[in-house]
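**Q** Multiple structures follow.
Please treat every number below as a calculation from the coordinates, not as lab data. Just so it is clear, the model here is predicted, and its values are computed rather than measured. Cβ atoms are built from the backbone, for glycine too; each structure is taken alone.
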Structure I
Amino acid sequence: MIKTTAMILEELHEYASPKNKLSRLVKQGRYIPIVKGIYETDKTVPGYLLAGSIYGPSYLSFDYALSSYGLIPEAVYTYTCATFDKKKAKRYETPFGVFSFRDVPAAVYAEGVELRQEGEYWYRIASPEKALCDKLYTLSPVNNARELQTLLSEDLRVDEDGLHSLDYRTIEKLSEKYRATNIRKLCTILRRMQNE
C-alpha cells in the first residue's frame, strides 16, 4: 500500500520520536521509499501500479503502453508516463523500476485514458490509440505518409495487425486536439487501410 510520510507519522504519533521510528521501520523493510515523501509497504508490487503516485497527474503511455498492448514487440523496462504543463521531462530510479514522465498537449491529456483497478491499487493507462498518438507526438515530424509508414514499421516496429485493429475514428478525433503532423499522417494511413 502506498503511504505518504504524513500518513505514517500520524500512525506513529504515540512514539516519542515518530521520525526516528519511521527510520527504523525503513531499515527493517516495513516501508520502502519510492520518492521523497512516498513509501510502499509491499516490496513485490509491480511498478506500473505506482506510476501515478510518483509524479502526477500522469498516466502510463508511450512505449510502456504500446508494449503492454502487444503493438510493439520489445519488452519495455521503463514505466513511460504522460503528464501535461510540467514543461520538463522527469526520470526517477526507484526500487520498483525506472519511471519517466513527459508532457503531451493539455487539450488532449484526459482523452483516451482508462482508469483501472488491481486489488487496492488504481492506475491510469492510455488506450492503444492514445498511446500511439502520444508516441508519435514526441517524434520529429515526417514529410509524408510513406515516411510515417516506414517509421511505424521499421523504427517503432508497430505490429501490422495491431495497426489494423486500431479505431480509426478515435485517432481522427484525437488528431484534431494534438495538431501534430505525424498524427494527421497516421489518419491518412489508417484511412487507406480501411479502404483496402
Structure II
Amino acid sequence: MLKGSDILKIVKEDILRTLSERKKKVSLESIKAEIRVSYPFLSKAIKDLEEENLIWVEKKIVRLTKNGRDEAKDILRKHLVLEKYFKETRGKRKAHEMAHILEHYISMEVIDNIKKLSTLKKESVSLIEFEQKEGLVANILLGIGLFERLVSMGICPGEKIRITNKIPNGVIIETKNKKFALDKIIAKGIKMLEYEKS
C-alpha cells in the first residue's frame, strides 16, 4: 500500500511529465482529466510544484518554469526509455502502462542498465534456471498486478539482484539490501542476464 507521500510524489511527477509531453500550457481541467487522483492530492501536488518553482499557474492555465522543464525532461526521458524497452515484449499499450508504473520507482542508473539491456543480443533465462549468483533483471513476464508488486519491492528490469539460495518451491534473492523469497511460478516469469560490469 502506497503512503500519502508516495502518492503525492507520483502525482507531481505525472503533472510534470504531462506538461513536458504537451510542450505548452495546459488547463487545470485537462490535468484533472488526465491524472485521475482525488482532488486533495492533485491540489496539494500543484501547490507544492508552484512552491518548488517548477510550475506556474495563472487563470487556471499551468506552465512549466525553466526549472520545471529541466526536471520534467528527466521524467519524460525515463518514461520513453522504459516504453521503448517494453514495446518489443508487451506491445504499445502495455508498454505505456508499464513505463507509467516503473518511471516513479527507478533511478537513472537502472535506466542506463535498461539501455544496455536493449543492446544485448543474449538470450535471457528465468530466475529459476539462472546459474550465476548475481545478475540483471532483463524482463518481468507476469501480469500487470504482479509486475507492479515486484517493482514496488525493488525488483525491476535493469536492477541487479543476487541469488542467495534456491529452495524447493522458489528462490531467495537480495536487492537493495532487502531479501525476498519468491515462489517458483513468479521466479519463472522473471528473466535474467549475467551482470557484466562496465
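**Q** Suppose mean count of other Cβ atoms within 10 Å over residues 62-69 works out to 21.9; of I, II, which structure was it derived from?
**A** Going label by label, the one that fits is I.
**Q** Of the structures labelled I, II, which one yields 0.10 when FRET efficiency 1/(1 + (r/R0)^6) of positions 30 and 126 (r between Cβ atoms, R0 = 30 Å, to 0.05) is computed from its coordinates?
**A** Values: I: 0.35; II: 0.10.
The value was obtained from structure II.
**Q** Between I, II, which one scores greatest on distance in nm of label points 7 Å out along Cα→Cβ at positions 86 and 142?
**A** Values: I: 2.7; II: 1.5.
Top value of distance in nm of label points 7 Å out along Cα→Cβ at positions 86 and 142, among I, II, belongs to structure I.
**Q** Suppose FRET efficiency 1/(1 + (r/R0)^6) of positions 14 and 70 (r between Cβ atoms, R0 = 35 Å, to 0.05) works out to 0.10; of I, II, which structure was it derived from?
**A** Traced to structure I.
**Q** Right, next: For Cα Rg over 2.2 N^0.38 Å, which of I, II scores largest?
**A** That would be structure I.
**Q** Can you say which of I, II returns -17000 when helix-only ellipticity at 222 nm (-39500 (n - 2.57) for each DSSP H run of 4 or more, over all residues; to 500) is computed?
**A** Comparing all candidates, it corresponds to II.
**Q** Of structures I, II, which gives 0.50 when FRET efficiency 1/(1 + (r/R0)^6) of positions 38 and 166 (r between Cβ atoms, R0 = 35 Å, to 0.05) is computed from the coordinates?
**A** Comparing all candidates, it corresponds to I.
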